[in-house]
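Enquirer: Pasting the structures in now, so scroll down.
Only the coordinates and a few stated rules stand behind these numbers; no lab work does. Because the structure is predicted, anything quoted here is derived from the model rather than measured. Cβ atoms are built from the backbone, for glycine too; each structure is taken alone.
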Structure 1
Amino acid sequence: MDGNKTLYTITIFSENTVGVLNQITTIFTRRQLNIETLSVSPSAIRGIHKFTITTFSDSEEVMKKLVRLIDKRVDILKAYFNTNEDLVHQELALYKLSTEKVMEHGSIEYLVRKYNIRVLEVNKDCVVFLKAGHYEETQGLFEELADTIGVLQFVRSGRIAITKSKVERLSDMLAKWEQQRIVIVNSESAI
């Protein structure tokens with residue numbers, strides 16, 4: 001954690017067009033905000049992509065301004081910010097360890113049970129584990145494995161997150177747009 005700063009999750013919806021990520025990162029750079037994690041994938045809404053970005057800030061006002069600036073971009077449908085309390089979120093982490101060192105420490109089964117991890121690969125040279133969890137869990141496991149067994153390679157994904165609300169906030173906005181479109185079409189056909 002970054003001192004007294006709060007970790008915010010910015011969710012951005014856009015069509016999958018070239019240059020959107022560059023536009024977003026430029027806004028972060030101009031505001032002197034560091035992107036901690038970034039994940040991009042198709043959303044539950046066909047044709048719409050979802051960017052999930054985490055950043056630290058000491059002010060909710062800074063986040064409001066950031067989201068307003070992102071929202072102004074033509075290629076952006078909608079942007080929101082949330083804190084951890086508003087979200088269900090996870091990260092994935094991969095750990096590569098020496099098979100020999102793992103066996104010296106105990107069995108693979110012991111590690112799987114103790115840390116609730118999945119084994120993705122086992123061969124004579126290395127073992128690869130997958131851990132899903134919050135940052136504190138994946139980092140804590142890394143630190144413990146590094147101290148006890150030794151980690152050959154380690155990588156963590158960016159945060160993936162969904163809101164605790166029933167539907168994506170974008171779904172509500174798109175439904176309103178569709179209602180407005182129908183009203184306009186009906187009024188034009190009445191003329």
Structure 2
Amino acid sequence: MPTFENEVTQPQETAIHGISDGADAIAVFGQGSAVGIRGDGGSWHGVAGISTSTTGGAGVNGTGNIGVQGIGSTWVGVYGETQAQPGPGSSGVWGDGKDGGDGVKGLANGPGKAGVIGVHLSNRGPGVFGMGAPAGHFVGNVEVTGGLEVNGFSVSDQLQNVADLEQRVNTLSDTVNQLSDTVTQQQNTINFLVSRVGSM
């Protein structure tokens with residue numbers, strides 16, 4: 001069968017338009033030994049999917065060993081954005097590892113680059129939030145350039161309190177040593193006087 005080709009030249013024209021009103025019907029279906037459907041966009045998206053479903057239908061859905069793969073040549077590989085109202089389920093990207101995998105995994109190889117980075121642009125919330133048992137697990141050194149709080153207490157303040165207490169203990173130890181030397185001297189004097197009295 002020859003290749004079907006339809007060329008349009010007017011703005012916002014559609015070369016191929018499929019309409020399906022039947023239940024679970026498919027408007028356009030592509031099947032190939034390599035690629036089922038391919039879209040090339042000269043100045044915009046190669047493939048655009050829009051869903052008006054309110055029951056979980058996605059604009060684009062991919063199923064396979066890799067469900068969705070994105071490779072960016074000058075920017076991000078995969079970009080996710082949400083316009084939802086603030087809530088526990090609203091997120092630009094959602095990862096669910098189920099019982100066998102991690103929810104989100106990030107790898108980096110470049111010097112100074114992070115496997116995962118989280119930034120809160122308005123500084124009104126955490127850049128990264130972790131909840132679990134434990135909430136965070138680190139293998140390697142941990143660097144903190146700002147303040148560190150544990151249960152509402154500043155760790156730097158507590159460390160300073162410990163340093164101050166250590167200084168006070170050292171000062172008290174010096175005082176105790178001085179008093180001990182004084183007591184020893186007084187005891188030696190008493191012993192000398194007692195020996196003199198005993199020899200009279």
Structure 3
Amino acid sequence: MLRLIALPLLALALFAPFAGTLLIDAEPPDRADAIVVLAGNAPDRLPWAEQLRDQGFADLLIVSNERVHTHGLETTWLALHQAGVSAPELPDSALVVLDEPPPESTIEEATRDAAIMQAHGLTSALLVTDAFHTRRAALLFRAAFARRGLVVHVVPVADALDLAHWWAHPLTARRVIEEWTKFVYYLIQGAYW
């Protein structure tokens with residue numbers, strides 16, 4: 001009986017210090033047909049995608065038309081872009097917007113982005129998201145893209161979260177626990193294959 005308790009506790013003790021860094025799945029950027037910018041109202045994703053585009057890694061950005069709710073403002077990302085507020089230097093010709101309705105989950109976004117890629121005759125993409133989100137996003141996107149013969153490489157935004165010491169920071173701890181919870185949820189659903 002003691003072994004039944006001791007073994008899972010030992011496994012948890014060995015896993016816990018690395019729980020933050022194990023969430024990271026990063027690849028060096030390489031030339032692709034498009035850059036997919038994951039939704040999530042994360043401020044650093046689009047600027048990083050624009051930087052990758054400016055460096056010649058892809059010509060096209062696929063962006064979700066997220067709803068923006070802040071300080072009484074109710075709008076969408078596309079409305080802000082069209083008003084010259086968000087990514088004003090990004091030409092419309094370099095943009096495909098994942099529009100109505102906005103995706104409700106990472107798995108839905110992966111499936112819809114794969115369909116957009118295929119409809120546009122694109123075969124490869126760079127996936128831009130936060131580092132703590134890359135492990136799960138990479139598995140979901142690779143599965144959705146592989147079903148359509150597409151390839152995706154994960155190029156995360158430099159993360160401000162200290163994932164190596166995740167337990168020492170409440171926000172980072174919350175993100176790590178949430179992400180592993182979602183990871184296991186999708187694993188149980190069989191979403192990664």
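Enquirer: Taking Kirkwood radius over Cα pairs in Å for each of 1, 2, 3, which is largest?
Expert: Numbers: 1: 19.4; 2: 26.2; 3: 17.8.
Going through 1, 2, 3 one by one, Kirkwood radius over Cα pairs in Å peaks for structure 2.
Enquirer: Also, quick follow-up: For structures 1, 2, 3, calculate mean count of other Cβ atoms within 10 Å over residues 64-71 and state which one comes out highest.
Expert: On the way: 1: 16.2; 2: 7.9; 3: 13.8.
Sorting by mean count of other Cβ atoms within 10 Å over residues 64-71 in descending order puts 1 first.
Enquirer: Just checking, which of 1, 2, 3 has the largest value of mean count of other Cβ atoms within 10 Å over residues 16-23?
Expert: On the way: 1: 12.2; 2: 8.1; 3: 16.5.
Top value of mean count of other Cβ atoms within 10 Å over residues 16-23, among 1, 2, 3, belongs to structure 3.
Enquirer: Related question: For mean count of other Cβ atoms within 10 Å over residues 128-135, which of the structures 1, 2, 3 scores highest?
Expert: Numbers: 1: 17.1; 2: 7.9; 3: 24.0.
For this comparison of mean count of other Cβ atoms within 10 Å over residues 128-135, the top structure is 3.
Enquirer: Shifting gears a bit: Matching task: 23 is the computed value of relative contact order in percent (Cα under 8 Å, 6 or more apart). Pick the structure from 1, 2, 3.
Expert: On the way: 1: 23; 2: 4; 3: 27.
This value belongs to structure 1.
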